[in-house]
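Trainee: Each in structure tokens, the structures are laid out below.
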Structure I
Amino acid sequence: MLSVNHLLGIKYLKKDDIDLILKTADTFLDVINRPIKKVPSLRDTTIVNLFFENSTRTRLSFELAEKRLSADVLNFTASSSSVSKGETLIDTVNNILAMKVDMVVMRHPMPGAAHFLSQRVKSKIVNAGDGAHEHPTQALLDAFSIRRKLGEVAGKKVLIVGDILHSRVALSNIFCLQKLGAEVMVCGPPTLIPKYLHTLGVKVEYDLKKALLWCDVANMLRIQLERQDIKYFPSLREYTHLYGLNKDILDSLEKPIVIMHPGPINRGVEITSEVADSEHAIILDQVENGVAVRMAVLYLLANRPDVV
């Protein structure tokens, strides 16, 4: 059983919680690779996917996870709702909860939105990304993917490259990886590395080649131009020249490293197609693992006695 009632962020989880989620995800990964991919674990449970920000991969991954668990699923997008007419978050959610919803999976542009909601409604809340704050299920699936590839997370050296300043993926990954015993380094332009990171025990490197020589795993983040209100570097071309990962750089390392990416990939910017499609990359494994991890999170939060 998890020590929390909601999944609001990795920082609220204990190591035992993370271990339990990953162990449960192993079971569900077997389930989704069977000929019959559904289990009745969340039958008669109603889950609403409440997305106030555009999303394709995360929303579809959650929806598939919910359906694999036999839950009843409602999908809500802000652009086609009364939110566009000025309805508040709490009014929107209360109207949905009046329909007897058991669980809410929410993505919202404001940091802390999921925490705000958890204090005002009785349903279980899963944070699917709140602004540039946290994205806990992405961090869990990244850790799960590293464990499946390398056997364990503890002792591994994990590099996160790119737009650290605006990335909810980076912060959740840092919390998750450190709790599991990994070393974490970030790399990117100085303008995109938050000054507070040293307080989290994270190594900082501005030279990509040096960082890659240090790591076992490189998680390449995209530049989040939609969150940038000023220019943090001269041009995408210069960013790619300094921090883009291509086959020549990978070959020059003379050691194998695992390449990850949370998506969507800006091919030719932070990573080339040659690298993204290479044997070093586990990007598609991350997608598959994401369904299993989200199934585990939903199942454990529901606290149902059903047999998987």
Structure II
Amino acid sequence: MEQRFVVESEQPRLDRYLTALLAEHSRAEVQRWVKQGLAQVNDRPARPGMALKPGDVVTLTIPEPAPTQLQPEDIPLVILYEDEDVIAIDKPAGMVVHPAAGHSSGTLVNSLLWHFPDIEGVGERGRPGIVHRLDKDTSGIILVAKNARAHRHLQAQFKDRTIVKTYLALVHGHLSPEQGLIDAPIGRHQRHRKRMAIVPAHRGRVAQTEYETLAYYDVNTLAAAHPLTGRTHQIRVHFASIGHPVVGDTVYGRRDAYKLGRHFLHAHRIRFARPADEAIVELLSPLPPELQALLDALS
């Protein structure tokens, strides 16, 4: 897959510039691709350490991932909705969506291949059926495509921002104003490569999250968050950036006394157009017991 970028400001190194834009890939990966001749600057071969100036055009061909030996696993799934094209799963906290380094089994994909073997080969290699993701410790609704046509249809809806998602988040402090838009670009953290961060526009990607307050507690706020874009860790990074990290988030927030064992972020509602006939489907996932119990205790 070829990607093209136009440089907006001076950059000291090509590999750092590309890594900031490609949040799902490590700097080592990017450097390897450049050394393999997969990157060009102004249609000329590039080097990882070359400097860039405004107006330079960078093209990068991202190679297809190596085949993976995905194994079906008999892991129970909670299915909220299913038709000939789409499955909506109520994912529990603690489940990784697809195999990756450190998580070769026990993922949602392993379970999907057991229950829906025909999705093998649908979409991206190593991630059959997957059109969007949830963090490991985020629970709630995730959509899965059952065939290539549905995969393209759902991807187009996410790209066009016509799919509406609502998350429930309990954050530290009292949100003020009670509703608003967090508009801050997100890119990979310069020192901690597994973390994301708010970065200058030229180093990150546009990220926007609308929110509204649902309830105030003594020292917390329950908020509904509506991500308008789909960046890695977006809601967690955005709330932390305005001084209200998500409860239980020890990566972007702080340790707290609630001892949830996860962060309080739940994909509560989703609305999308059914690929078969464009009919609107709206689904709801109630709060898991451990999150509801915490709200009851705070009340």
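The numbers here are math on the coordinates, done by the rules we state, and not lab data. Since this is a predicted model, take the numbers as computed values, not measurements. Cβ atoms are built from the backbone, for glycine too; each structure is taken alone.
Trainee: Tell me which of I, II gives 15 when you compute relative contact order in percent (Cα under 8 Å, 6 or more apart).
Mentor: Matching structure: II.
Trainee: Out of I, II, choose the structure whose coordinates give distance in nm of label points 7 Å out along Cα→Cβ at positions 5 and 165 equal to 3.8 when calculated.
Mentor: Attributed to the structure labelled I.
Trainee: Just checking, which of I, II has the largest value of FRET efficiency 1/(1 + (r/R0)^6) of positions 93 and 213 (r between Cβ atoms, R0 = 35 Å, to 0.05)?
Mentor: Across I, II, FRET efficiency 1/(1 + (r/R0)^6) of positions 93 and 213 (r between Cβ atoms, R0 = 35 Å, to 0.05) peaks for II.
Trainee: Identify the structure, out of I, II, from whose coordinates helix-only ellipticity at 222 nm (-39500 (n - 2.57) for each DSSP H run of 4 or more, over all residues; to 500) was calculated to give -11500.
Mentor: Details: I: -11500; II: -5000.
Only one of I, II returns -11500 for helix-only ellipticity at 222 nm (-39500 (n - 2.57) for each DSSP H run of 4 or more, over all residues; to 500), namely I.
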